[in-house]
Every structure is written in structure tokens, then in C-alpha cells.
Structure 1
Amino acid sequence: MRRRVVVTGIGGVTPLGDDVGGIWDRLLDGQSGVGPISLFDATGFPVRIAAEVRNWSLRDVGEDPADWTQHARQTQFAFAAALKASHMAGLLEGHINPLRMGVFLGCGEIFPDFSPFCQAVAESSSGGTLSLERFVNTIHGGGDRLVLEPGAAVGCIAAALNAQGPNANFTAACVSSSKAIGEAAEAIRRGDADVMLCGGAHSMIHPFGVTGFHRLSTLSTQNDEPTRASRPFDLQRNGFVVGEGGAVLVLEDLDHARRRGAEMRAELRGWGTAHDAFRITDLEPDGRAAARCMTLALADAGLSPEEIDYINAHGSGTAVNDRVETLAAKRAFGSCVYHIPISSTKSMLGHLTTACGAVEALICVMALQNHAVPPTINYETPDPDCDLDYVPNTARDVRCRHVMSNNFGFGGQNTSLIFSRLA
């Protein structure tokens, strides 16, 4: 018999705060975390807005920030989220077999500090030619440097919690953290672990990240009204707003959680993943793979389409994604999809890139616990190609039993997770 997987802890650091209760309240209130970029001087950039984590420090979880200067913001986000989730789950009390506890995350690329990088290029150039040897010596000669390994967070978390079980970092574009959650559930199901910390973190609010996305024509340039810039499924949508942050869930074998008296907040009932096999920067236009991952998740969960009470959409706010996601939902759910509330919380949090799946999974757990679903804000003008119930602008009371979280990413990646109330 397949082991059942439950959620016993959640933690997050987001543009709307770093405690799950506050994050949830601000989402229901329709607050936006988008504002002018402050992490670098964006003057002269075509995109000058982002959803930043503001007024936050590792001191909030008892760490000295001076000890973390070599680690990127996303590593710090992931570490803090893991400590919060572990505290909620009661893992810090020391009753877990360390050989049966692991860490799976989805953390993306880390960019070098921009000013030292540019200075090293300048100092290594002469007559229009860059000396690679001089560049390497310069970039490594200035003392401590940022740890650029995306998987640094899994090591930091494992060391802090003595988690000696399965350990990996997944890099699969915008489904990285949702794939990490699904694979963590599989590790528990097949008996490789009893407890898995899973999720992810990312920050692409950097000159390289913002410039790269803008060159792909995926970012909103509505700099004059930041809080209204992210408008998923709206006819006037013109791209997503890049965000940052992270979230971690504690997944646990149901029987193991019962034996230690842990509070169980939801069950990870099923998941599915499929690939477009189409083009690296474009969704397959008929949404076949996106629909298939939803269908696979339903089958894995043993549920019918009619039993899903809420869908947290990928809903990035690009013209193509929202249209294809709507089409894919229709393919997977049939006519009953018109009766399912669907919202994009990226309208408030921005797009956390590799971390979006983890944060949206956290939101789905909160929806189950609170019998409410957050809105899609900035929804003003309906799009004939996006004709579903996107919970426009105002949160809604919904008695949720089963909820789905969808993520679709560059390279054709698609992942769906289903969380349920415990029967």
C-alpha cells in the first residue's frame, strides 16, 4: 500500500511578508508587493519595478546576518523558510531520525555582485580585448565572494537540521520548486524518507535577470503604476513582474506524523508532470502537455475533475501563457472548469521564477485550512480567450476539499500538485 504524504509545516519569505498568517491576510486583502526596484539602480532600464522582499533580515529567525554575507539572498530566503516550517512541524525538538529526513529544493541561478563584476571586466580589458586570466585573478582577488552555487541552500538546511537523507536541488525553470515538492512526496511514498523539507527560493531582481527577461519580451513595463502592472488573464496584460522570495513545506509520512503527534495541515494527494517537447521559450500552443500534467495529477490523486474546488493558476500575465493555460484547463477539466474558481496570486506577489511553485503550494495549504481563496487583482477587462472564473479582485469564501496548483516554465516544463483536506 502506498504511503500517504501529509504537510506538517510551512514557512515562507515573500514580498508580502514572512509569516504565513500575515501573507495570507494580505493576499485575501488584495495587497500588491510590487514597487520600484531598490536592489540596484534601475534608472534608465526599460523595466524599473519588481516585487522585492523588503525590510527583512535573517535576524528574524535568530541568525546573525554577518555570518551570511557570502550567501545570496535566495539562499537566505530558503534557509529562513526552512527554519520556520521546521518550527511549525516540531522538527527542532530532535525526535526525527536524521537518516530518514531529507531536503529537496528548487533554487535557480545566482548572479554575481554586479558592481565588482563590472569592475573586474574593466580592469581586465585593454584595447578592446578581455584577458581571461586577468579577469579570473581580479574577480577572486578581492576577499570573500558570493557563493554562486544554486544548491547552496540544500546544504545549509541539511547541516542546520542534521538531515542526512535524500538531498537535491532541482533546476527546471518555473516548475523547479513544484517539481521538488512532487519528487519529495515520491521519496516518502517509496520509503526512502519519513520527512522531507521541500520547496525553493530565488531572486532574479538583478541587472542580468531583469535585462534577460525584458529581451524575451516577458516583463511588464508599466513602471508608472507598479501595483497595477501584474494583471493575469486581463485583456490588457503585458507581461509579468519579477519577484523574489521562497517557501518550504515539511512533508511527512502520515503514520510517522501520527506517531509523533504532529499537527497535519493538508495531504499532498497527487501530482503530475509533463513536457511540451516544443520550443524552449514558447508554450505549446494547444496546451496538450499542460493539460496532461493536470490529468496525471488527478489520476495520481484518485480524483475526478468535478472534485477540485480551487486552482491556483500559473497565471504569469503574459499574453501567451494565460491563453494557453486557460485552454489547457478546459482540455483537462472539460465543461466543469467553468465552475471552478481559478486565481493567480502572481498578481500580488510577482513571479518568483523557480520559487513560485513553493509559494503557491503554501497558499493552497492555507486555502484548505481557511476555506477561502485569494483573488486575481487588477482584473478589469475580460479577454475572450480567457473566459473562466478568475476570482476577480476580491477574495472569496470557498469550502475547499481538494485544490490544485499549476506551474509551467521555460523549456516546456509543466507540473501540477493537488493538496487535500485530511479525511
Structure 2
Amino acid sequence: MKSINRSLLFCVLLFLCVVSAMAQDDVSLFTINGVVKDFRTKRLLSYATVTVLGTNVGTVTNSDGIFVLKCPVDKKTAVIEVSHIGYQTSKIVVGNIDQNEKETVFYLSSKEVVLGNVTVSPVNPSELVAQAISKISANYSNAPAMYTGFYRETVQKKKKYINIAEAVINVYKTPYSQNNGRDRIRVSKGRKLVSPNPKDTLSVALQGGPNSAIFLDMVKNPGLLLSNDCLGYYHYEFVNYASIENRLQYIISFTPRVTVSDPLYEGLIYIDKETLTITRIEFSMEMANKEKVTDAILQKKPFGLHFNPISVSYLVNYRRMGDLSYLNYVRAEVKFKCDWKKKLFHTNYGVVSEMVMTDRKDNPEEKISGKESFRDNGILSDEVKNFYDSNFWGNYNIIEPTESLEHAIAKLKKLQ
């Protein structure tokens, strides 16, 4: 059982210490700068999905609701689709976007779930989850695929960023009818900024970071969460209905009902009412036994350092295209405190990683060899160079940095 949980947690293993890619055509791009807001309240909508309808090109908004989407010029007649949980999907023809505007605002209207005058059968949540698991091979791609994605990880000490690393990645995924044993990640290009401040003597890094595209694809790597053998570990409860991409979803909550050697999880599973596709999972590690949590996520630390985990949380989102769903967005966040023996005060740290799939090619001729794949024990900031070049990403779509992250990048650049 330990090995199952370890594979699930590779993307959040913390290492503490003192101290060619899928080709993109070289064509002119039509770049859309946008922000997504609630139509009524004008609230910024984080992690909204933005796609070019009928293609595999897309991105997500950052926590400030901002995105930049790059499309080939011949896509000017294409349609941009913006969706968010609980909102009606919005569409706009690219050619109708005013290029004189510095930023296009996309307003989404909240979508109330109205069941109408129908008889709603009682939902058995545990049976519903079991049925969704049984339909994985029918609801997800059974063709191998090569994805292009963007990955970013940040480390904050209190409110200050001390480590930023990001990369364009290629992700080779085998069919969902197979396990993830032959899935591979390759870093195409990447960059980093690490604080040179002597006071930031405790460096924190994610082990295996970009491999979150493999390990946190919970539909393909169920671990202690979605495997049939572990269904009995949880208590399931029907919470409500929600709308995602204008499709009705069951919301099922889950909490641990037994105690096992590894930490279990609690959270929400969103299941498409019509197809029983698992479309979204929000979950966090139970924190009742912090020694157990520490053993699960901490790989190494200096002698004399006290490590106190606060929270470990995840978000995994799938995007529906045609009759199938594909991995779209993954986010992991770890919060913890550290203090040294004989010192009175502790320091808060936060580690966030996020990955979005920006393009996909089905049945690719190439695969990613084991030699060129990112290692499970690899650390991204050890394998990429310092930056900054405003045109570093070229034609690739990325997750736009938030305003606070842009300030942090500018500050760290001055210290290099």
C-alpha cells in the first residue's frame, strides 16, 4: 500500500537542504489577451478553461482571472470558448475581438441548475463512484497521445517568493485502458529564478515536479482514491448538482471511514450525470495524524529542523472534447511550518505546482524514451537555467503569471 500512495504523492515530495519537443510551426500568431469575470458581481474567475473550439489548443486563467491565448492567424474565424464550474459557457468569434483593446473582458453568467418537473431518483453515491470508475475505458481516450503542456512551481517563504521554476513540457500518455507505467514527461524548455538572499538558507524544491501530469491524473493513476480496492475506505455523500461546460454534474463528497497506514483524503468528485465521466476532483490529505503526513510527503530535511505540515491539497480537471474527456489542468499546494531547535519562532512556507495541457496530438509517431524523460526524483530548478527574456516562450501557450508573481520575478531578477 505504501508504494501506491508514494506514486500518488511524487509531485509533492519536498526536498529540504541548507544552502526535442513536439514541433510548433513557425507562423504568425493571433494573440488574445483576456480576463474572465462574473457578469453580475464582476468577480475575477480563477482557473477558467479557455479553448479554441474544435481544436486541442487551450489554456486556463490564472488566480487573477487573466489569460493569454496564442492562435495561428488562420484561426481568426475560429471560436473561443470559456467555461468555469457553475457558469454558462461563453463563446466568441476570434475575428470579432477588438484588437485595439489592451485586454478583452469575457463575462460569464452563473448557471442555476434547474431540474424542472422531473422525478429525481435517489442517488447512491458509493455506487455512482463505482459506476464512474467502471466506465473509465469508455469515457477517456483509448488512443496514445502526445500533449504539449505548461508547468510552473513556486515556493514562498511567508509572503515572499524564493523559488520560481517553469517549463514547456511534452507528455506522452498511453491509452486510459492501460496503467501509467509507460507514460513519460520531457522538458522542452524551461527557466528558473532562485533567491540569492543569504537569509533564505532553507531551499525547498518539489521532487518529480512536472511528473504531476502522470501521478495526479487520478483517473489513470487511482492510488488510494479511485481504485476499486479502496472504495471501502471512504464514506460518500451526495452534495448537490453543478454545471460544467453546460452539462449537469453530480457532486459527491468523500471522507475517510477507516484508518490505514497511509494518509487518506477528503474532498469532492464531480461526475457527469449523462455519461458518468469523472470531470473534476478537489481533494486534500487528512491531517489528523501529522506524523503520518510528514512521512508521506517529506523526502529529506536538515538535522535539527522541525517540520510541521499544515495542508496538502489538489485539484484535477478534465476537459470534454467530443465524446471523450482528457486531462486538462492539475494543481497541487503544500503548506507547512519549519523551525530550528532552540529557536522560538517558526517560518511558514507554501509550495504550489500547476500544469495545463495546451495542445494534443493523437496517435503520434514519436514516443518519449526513458533516457530523455524527466526522472521521478528530478528537481526542475536543478535542470533548467536562470532567465529572463520577454520572448522566452515564443509561440507556446502558458499560464500567465499573476500580478504578485510578476513583481516577484522582477525583484528576483535584480538580485541575480
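If distance in nm of label points 7 Å out along Cα→Cβ at positions 186 and 378 comes out at 3.5 when worked out from the coordinates, which of 1, 2 was used?
On the way: 1: 3.5; 2: 1.1.
Going through each structure in turn, the value belongs to 1.
Can you tell which of 1, 2 yields -3000 when helix-only ellipticity at 222 nm (-39500 (n - 2.57) for each DSSP H run of 4 or more, over all residues; to 500) is derived from it? Walk me through the numbers on the way to the answer.
Details: 1: -9500; 2: -3000.
The read-out comes from structure 2.
Compute mean count of other Cβ atoms within 10 Å over residues 234-241 for each of 1, 2 and report the one that scores greatest. Let's see the in-between values first.
Values: 1: 22.0; 2: 15.9.
The structure with the largest value is 1.
Of the structures labelled 1, 2, which one yields 3.6 when distance in nm of label points 7 Å out along Cα→Cβ at positions 338 and 394 is computed from its coordinates? Walk me through the numbers before you get to the answer.
Details: 1: 2.3; 2: 3.6.
Label of the source structure: 2.
Distance in nm of label points 7 Å out along Cα→Cβ at positions 66 and 330 was computed and gave 6.1; which structure, 1, 2, did it come from? Don't skip to the end; give the middle numbers.
On the way: 1: 6.1; 2: 2.7.
Of the structures listed, the value fits 1.
Ranked by mean count of other Cβ atoms within 10 Å over residues 218-225, which of 1, 2 sits at the highest value?
Details: 1: 17.6; 2: 20.8.
When mean count of other Cβ atoms within 10 Å over residues 218-225 is computed for each of 1, 2, structure 2 gives the biggest number.
We did not get these values from a lab; they are worked out from the coordinates using the rules stated. This is a predicted model, so every value here is computed, not measured. Cβ atoms are built from the backbone, for glycine too; each structure is taken alone.
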